[in-house]
Structure 1
């Protein structure tokens, strides 16, 4: 136990530093995204006053181009406030605050990543980025490229990117994982308990974890397929990356709950696009070119380093946990 404590303390210094920086970057992205939407010309010939019902998502419905007095800016603010509220919940809970949970890692070589959402969010976000980068690296070696879907307008794209985490997490995590998990493992008929389990599936008595893992893998594959299945989707090279992300998000949902999976998805979308959009506007370059900016490269390096340390922490904890169990036997 003393060896594991010292090793975790040693790894904990850069680990906690990286997670803290990542948390700070998350926080900065909130005002940055608002600035991009409301104070720049990212939309070109349209701005945040563009009618909400004129968006393509309403094509074929009675709402399309109706006289409802709601703008894209209004809808963006509602989304922004929702994510901010969830972000605050992640900082404070479910049991203790973010900084309070980090300090024991350095002091005692111990931490409970389930006592605070933000620990799990920053850790698994960086792991997701690392795995995505590895998949992309391998695929490029075989000549497989990941080509994003076409975007007619950057402002509209930013809105869609911000909306996607909420919509996709509701469908792929709550509907396709949460409800089946409750059906498989719940022994109560209470509506309140049902909602609580959808919010935090770990409340369930999951005695046969194999079924849960299979469900997560299956939904992860569906998640990957959904990113390439339509005419205006990503190229086929996105499948493996999206499927891996879907599996990670499913596991995070099972272990930490909806708050964590939602904010990790938010980070891959809104968080990244807010920085890219900001850089594109202050440097007067396209969104595509902004992804090649040195700051984005630096952020990616930070994410990868955080992912490496996060995996190291996971492996060390697993190794000494198994060793301790063996000694007890």
Structure 2
């Protein structure tokens, strides 16, 4: 194991030993190459199936979220509830080439807990399924890194401690901020898929509707908008002006079986950041959760939809709840 306090902090840690860039340089600097942004279930056979099977069996949702002529991107997610009923998501990302070989993978720490036991617990069985011995090494290196970090009493400047190692399959980099990044040694994808046109429109065409719904939104350059009167938010990941994924929060208040906080109160013209092809079925899926107070993780009309529900008062025909909703998936390594 190489433990670095920074790219140049220790003997043997040179500039090239620094943490891998996210995303790797140049992987999205290309014209469209047969981009397909229609999501589907993660494959159950081949390397893709073996890689995701341990996660799916542990309760993760996995999907193939986009592809192009050179490769395909897989995305897995699980949401864990804390003592306040808030959901803490953890994700895993994989990029495979057109021959179904893993080229790159990323296991970020969960948003609420950057302890690496969750990273190792996800990465080890997934990598072992395709590369024998890789998972045991991940557990060992991450565990050693953890123990070293707990006993270290000083740090140099603002550098982030990092562990790096290599085996016959890949180069690995781990730190508490980025989690585990895996770069295969003999497989690469030159042009990473970036499509989202199947389900999303441009931010410039959606911002006026957000303003009409009461959002404070100053685009460009702002990519995060707030709606103070309802504790709402709307934020996007973009490629240029094109929306790649959108997240927003909205409440639900049902009294005597009737919705008292209609979706149109915040989106008066509907979810115009979605294409017409998916807008109606995605909206219906969201409204179903808002009526029942339940969450959802799945694919609707070729679109990844994640709904995390936090229920408040519920009884009879009455319901108060808040929903954190994600539509689409950010580009790999972003």
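Read-outs: derived from the displayed coordinates by stated rules, not from any lab. Values in this document were obtained by computation on a predicted structure and should not be read as measured data. Cβ atoms are built from the backbone, for glycine too; each structure is taken alone.
Miscellaneous remarks
- Structure from which 4.1 was derived, distance in nm of label points 7 Å out along Cα→Cβ at positions 176 and 240, options 1, 2: 2
- Of the structures 1, 2, the one that -6500 was derived from, the read-out being helix-only ellipticity at 222 nm (-39500 (n - 2.57) for each DSSP H run of 4 or more, over all residues; to 500): 2
- Look at relative contact order in percent (Cα under 8 Å, 6 or more apart) for each of 1, 2: the largest one is in 1.
- Of the structures 1, 2, the one that 19.4 was derived from, the read-out being mean projected area of the Cα convex hull in nm²: 1
- Looking at mean count of other Cβ atoms within 10 Å over residues 88-95 for structures 1, 2, the greatest value goes to 2.
- A value of 3.5 for distance in nm of label points 7 Å out along Cα→Cβ at positions 56 and 120, calculated from one of 1, 2, originates in structure 1.
- Mean projected area of the Cα convex hull in nm², for residues 72-135 alone derived as 6.1 - corresponding label from 1, 2: 1
- Given 4.3 for distance in nm of label points 7 Å out along Cα→Cβ at positions 40 and 312, calculated: source structure among 1, 2: 2
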